[in-house]
Structure I
């Protein structure tokens, strides 16, 4: 069910907000806070072959599927993007994303740079991309350890991949350094507000302006 929306006299097409970062830099926390703070957003729930963590709920955090089922969806064009990350497959279901945009709803994507590349290639005008950087590699390692959800071997793999992921920062529309979570979150909200007000996204402006010009003033 769609979330209630405030009255807006100017209709617009929804946007696809992409948040990416190396593991531990804060994108999942910022994504969660944005969903709680802004009822215009809904999360794009990815499908993945990664095993479910104890803290995760099927259909809320991810749709957990077998590798075979993932490949069937990918090969039938049912995924708008997909990527292999840390040996696991991740992808975005096409149908709910396209429906949301057409209805003026905003979709939030917590995905890596590979998925972001595919989204921008296929839906360029709809995508707003933000890359979240850690303040230092030492802090990134500390955050991964504090999370206490991965083994030392997995943490080492994530840190090894972090440098490769950070090298992709130039591809993004915006880059935020998450040295203070509250400030980083405020910066994300400022970006969202500006992007929602873009003229080329607000197709309802045509009728609104025509109405203004046709209005009779006594």
Structure II
């Protein structure tokens, strides 16, 4: 891969800041219109946390990102904080926890942990939340691992699945959170939480894979 995890996380933080206004506009359709602001706060806190971390150990970096995102506040801060801590916990266990798995299998397992942890906060598939992008990404990684695909294949599949999942939320009505109070109004617009997750996944994958081969 062409870049370290630290660089990939910083690229994702940059991508979120660049999408700040677009995310606020999405949120304004049925929410408070502040999702882009909240995510930008999280992105900046992640950068600040990483500045204080000398180690490039993936678990340490992900834990730092979890602390940063949790500091964004609100429901989305809790979602990212919990999900990232679940990933860090899986990375701490290492590949031996699933029989000496390779990088793709370990990543698939870690993202699945994040999905389970995030679901524990009360949301489920089809509720028009970040999960509607996260769950497809996790499923794509697992499917690629089962089929014997490469890490590059798995990352590309997860990127496409997260974006497709986010796009599909336009056809859903919000069932939980503030947006649920305007459920009918929310239909026809992509969920901002799912959109920001897709942006993060895309930035992480682009950083990891680097320029297209060939």
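So the values come out like this:
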| item | result |
| --- | --- |
| Which of I, II yields 0.96 [Cα Rg over 2.2 N^0.38 Å, calculated] | II |
| Answer label among I, II for the case where helix-only ellipticity at 222 nm (-39500 (n - 2.57) for each DSSP H run of 4 or more, over all residues; to 500), calculated from the coordinates, equals -13000 | I |
| Comparison of I, II by relative contact order in percent (Cα under 8 Å, 6 or more apart) - largest value held by | I |
| Structures I, II, by FRET efficiency 1/(1 + (r/R0)^6) of positions 58 and 130 (r between Cβ atoms, R0 = 30 Å, to 0.05): label with the highest value | II |
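No value in this document is a laboratory result; all are computed from the given coordinates. This structure is a prediction, so every number in the text was calculated from the model and none was measured. Cβ atoms are built from the backbone, for glycine too; each structure is taken alone.
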